[in-house]
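All of the numbers you see were taken from the coordinates with simple rules; none came from a lab. All values derive from a computational prediction rather than experimental measurement. Cβ atoms are built from the backbone, for glycine too; each structure is taken alone.
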Structure 1
Amino acid sequence: MAETKPSSRASYDASDIRVLEGLEAVRKRPAMYIGSTGPRGLHHLIWEVVDNAVDEAMAGYCTRIDITLLADGGVQVCDNGRGIPVDRHTKTRQPALTTVLTTLHAGGKFDSGAYTVSGGLHGVGLSVVNALSHRLEVEVVREGFHWRQVFAYGKPIGPLERGKPGRRTGTQVTFWADEEIFSETTEYDTDVVTSRLREMAFLGKGLQIRFGDQRGDEPVEQVFEYRGGLIDFVKYLNGSRDPIHPHIAHFEETSDTAELDVAMQWTSGYNETVLSFANSISTHEGGTHEEGFRKALTRAINDFARGRGLLKDKDDNLQGEDVREGLTAVISARVRHPQFEGQTKTKLGNTEIRSFVERALNAALPAWFERNPGEARRIVDKATTAAKARMAARQARDLTRRKSLLDGAGLPGKLADCSSRDPALSEMFIVEGDSAGGSAKQARNSQFQAILPIRGKIINVEKNRIDRVLSNVEIQSLITAIGTGIGDELDVTKARYHRVVILTDADVDGAHIRTLLLTFFYRHMKELIDAGYIYIAQPPLYSMKVGTKTQWAFNDAALARMRTELGTKKAVVQRFKGLGEMNADELWDTTMDPSTRQLLRVQLDDQLRAEEVFVTLMGNDVEARRHFIQHNANDVRFLDI
């Protein structure tokens, strides 16, 4: 475990549990507390329980966490921490364990005595998991005994019972999600769970996390334990990349109120991968810890380059995007009182952390460069080449802007814009090909729907430097139409549409184009994803006509279900080779009408998993790509990043 010192008052008993409010609203409005009642919210139940165990590890009291997906659909999380307090709470006059499980915002994270730092982002924890489970069992070893209590739908069905004596402390929570709340699915995704657990193990240096899945014919077991912490994290991220220097730079710093852990390594690639965390929570919208890191990094590399004569007096300084080209870095900050902001509350806002990180790296980075001058030179050489590409890209942008002004139009000529000028009401469909573009233009409601046709498959931004990306005509049209700019210049408030919808054919080629576009948005316009502005349309692959009635199937499985339900041989089935085969009314009814369509909002729930998907699908490792496609051939959910 990274050295998180317990507070000076290291007690953890009923007096550390502060009660804020009750549980009444959770079952009525579960999405307010866990985000959704779909797969995302279902998995959130696991994270809430595991986060409590991780907090014990961060406080220095837990070294092992076991997570098991049970054969009957339940989830069991067991840790060897201190155990939830069982003594009587002075305000509720109930055992503290009962209070924690039945009262919203009751826990040890509201007073600094029990936890110096914690990952509890919303403080809802076990009580919400309890409220949304049809059964929950808690077993605690504490005060020299085993303790057990059982709940149903958030309410105790019996008192807290003391059992046999026990010396080793810990907590075991087993819960079964309520099928009425999670009506869409109560099936947990192994890949989603293991990705998150792997990430937690990387961040908790020396913490052992064991995963078991008992649902299949053969039980699955995995162990995640990384003695190298963030160094191992960077090695993992660069597993299918080509590092340009062998040693991973690693720095740690501690103050009275915060801790910093950073690891980084540059690769021959063109995109930066900077993953940041605050108290083990993924801060994929960035924040003050990232700002301090970026500023210190740019300064240190420029100072080294000038000190060694790699930049002349007449040369401009290297910019942030230059020095970060090909960089893989993980930044982990631990803050006593974290302040989160942003669209998804995953952006760190503590202003003091910016200066703390900057001061720490202003001392550590130059020292590392001096100890590793050969590696530092390679980093500077790469940044210098990136700067030349950036200047070439800027010239291409300026030329495009001047051409637009001379043409008397600031928007792409092929954009069929909408009449609305309110971005919140406007949406733009990105459609592949003139045929599909023609159908979409006829089908749309021109008041609020714009159509941007693109020709063929856009450039793969995972394999190309920014100057080549920005010289691509389709990319230029896309950036100009959206209006925010790109990269470090991007201003999300200038978005002309609050729904940018990727509309491609429901076949393999369409999936490839969709992935290319998603890769572009993820690498160069991620702020649009964070703002919730990127969507994927769901056009049907088949139509089935029985008599005068037509039904639509979005994939082969849906078609098979329709055949079974209708049970008739007189059905006429048509497979659409492309969107252009649908007439305007069909395209509107199935794909574009807000009252009937299905849109997937692209969300970044797991940045580690997103990195793996994009690098594998769009990178240079052919064998890894083949394995990924085979593994996910029957499951397209990975496209909904």
Structure 2
Amino acid sequence: MVLLVLCFSLLLSSGCFGTSKIRDNEVDSTYRLLYSSEVSTLNYLITSSSHEIRIGANVIDTLVEYDSFGNVIPSLATSWKTSEDGLSITFELREGEYWVNEKGEKIAEVTAKDFVSAMQYVLTKEYESETAKLLFGLIKNAKDYYESQGDFERVGVKAYGNYTLVYTLEQPCPYFLSYLTYGCFMPAYGPLLEERKGQFGAATGTDTLYYNGAYVLSVFKPQEKRTFQKNESNWDADRVYIEKIEETYNSEATTLAPALALRGEIDYAAIHSDLLDTFMKQENTKDLVTRGRKKTDYSYFYIFNFKPKFDKRYEPENWNKAVQNENFRLAIMSAMDRVKALRVVEPNHPEELLLNTITPPNFVSFEGKDYTEFQALNNISKRDSFKKDMAVIYKEKAMSELKESGCTFPVKILLRYRANSTDWANECIVLAQQIEGLLGKDFIKFVVEAGPSQNFTSQVRERGDYAMLKANWGADYADPQTFTEVFDQHSATNYLPLRGEKLTIMPVIDIYYDLLSEAKESVLDIKERYIAYANAEAYLIKHALVIPFSMSPVSYQMTKLNTYESSYASFGVSTSRYKGMKYYKVILNNRIMEINKAVWEKEKKTKERLVR
């Protein structure tokens, strides 16, 4: 790592790369970048991976979309209305929108039937859609059909003619529109689904999909290249300013991209923590490194494994006794200096990333009051859980209680990270050293160990091959319920033990499940609903069943795009889209980016005043 930074320093100071190379004055709106991780599918109907759905986001239009200020605007639907009882929503679709192939040739018109066909595909069990469960309890009879594979006519999605689409819900859902930019609500051409079945969207080439969005995927050569070409047939083609996006595969993209961007060979590079200090000090690069747009779409937190399945050398039985002790967990939480750990990814403003709740602030609000300010969460959201004195007190209580249960010390804590993530590795090392230093090696002993670079989730988290682990969750819709999905007994991704497990901690977890059930029953009264979810979330944190950590890091980058022109929402696919963004011939410096931000803020305030 030191050698890498030194090489960059020498190259930059010698002027080998110079500043951003400005191309000829000819109009050239080809945006070029590198990528280092290939997708396993192009099928936007089955994947829940933000990395994979990014392709679908740019080639498939949804019923509604979001402008750059986070407002819902029409897309494939020109209008919609909700019934008086709140149980059905009717959409009128745009006429003259077409499915095209990878060459941009028109295949057929997009109709309401394509939304019905796509939902049936998502709910067909054999295709193993990772997003199907998002429809359970939302779309009428969706869960029943998924489990029985009976009569799809009973499912609450219907096409009336070519341009009228009606969703019928299990119960009223005031935030239903916010679901619609997620993959499971995207349309697909029915005949192609029927033809390709499980091979629809296979990551073998561009012909496994049809396209109706801003772009078509004109080139897809795995681990080589992919190209997005503007879809001239798209209804909103006038707002698609970048003609072509060329993405080139390179396994060393993270390392190489900054140098290539400076040489003008690509148009975007993330500047990671190992190079940030060097780039910020060099005269010819310090003004070219800008901060990305702050997002509240992901929450990062540390989870405990209450059912360890790791190797015996890490003493899983001893860990199991320790982790079920509340004072033990509170000791870890109180000893964790999260600001110090966050300096790994954000050396300049780590406190900006600190997250004291699972649901990020500024995600949803009611009557001007942020969800994290509702009663039970209010005090939690305003404090830092790092308390040295309390950590020692909790440690002493835990040791006393755990000795009686036969637990031995120090308790080994297997802390895992993905092998190809330098920042994650460094963060784990910082946390391990810092917590051990405060609580003492007589109490705990961290074992920091790399997991695989590929399939980390399935190989580590899903197998229970960890004691502590940083996890994350992204919002799917505009309601605090979305951040409970990974702590819900009815979710496939639940990080907590299920009811009925023979663990001493279960009475505590069962109370949380009861609070969560109560919150789910608060349907239409938003204030009551937020209070109930805040109670459940506060309980989860107060009992240290999870340790909130951070929001999505604000990226440092060199870019030729103005991020304030892009679609924005804290859920769905909006922030992955290139539509609406313009390509600039030079890397945007800090002064220009600050002007862009100021213009955006002014326009946002103007729009808000007009709405009021």
For this session: Using the calculated result 19 for relative contact order in percent (Cα under 8 Å, 6 or more apart), pick out the matching structure from 1, 2.
Result: 2
Exercise. One of 1, 2 was used to calculate Cα Rg over 2.2 N^0.38 Å, for residues 475-522 alone, giving 1.18; which?
Worked result: 2
Exercise. Which structure, out of 1, 2, was mean count of other Cβ atoms within 10 Å over residues 275-282 calculated from, if the result is 18.1?
Worked result: 2
Problem set entry | When FRET efficiency 1/(1 + (r/R0)^6) of positions 35 and 339 (r between Cβ atoms, R0 = 25 Å, to 0.05) is computed for each of 1, 2, the largest belongs to | 1
Exercise. If we compute mean count of other Cβ atoms within 10 Å over residues 371-378 for structures 1, 2, which one ends up with the highest value?
Worked result: 2
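Please state which of the structures 1, 2 yields 0.10 when FRET efficiency 1/(1 + (r/R0)^6) of positions 75 and 243 (r between Cβ atoms, R0 = 25 Å, to 0.05) is computed from it.
Only structure 1 yields this read-out.
Give the label, chosen from 1, 2, of the structure having the highest value of distance in nm of label points 7 Å out along Cα→Cβ at positions 43 and 387. It would help to have the intermediate numbers written out before the result.
Details: 1: 4.1; 2: 5.0.
Result for distance in nm of label points 7 Å out along Cα→Cβ at positions 43 and 387 over 1, 2: largest is 2.
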Exercise. Taking percent of Cα pairs over 37 Å apart for each of 1, 2, which is largest?
Worked result: 1
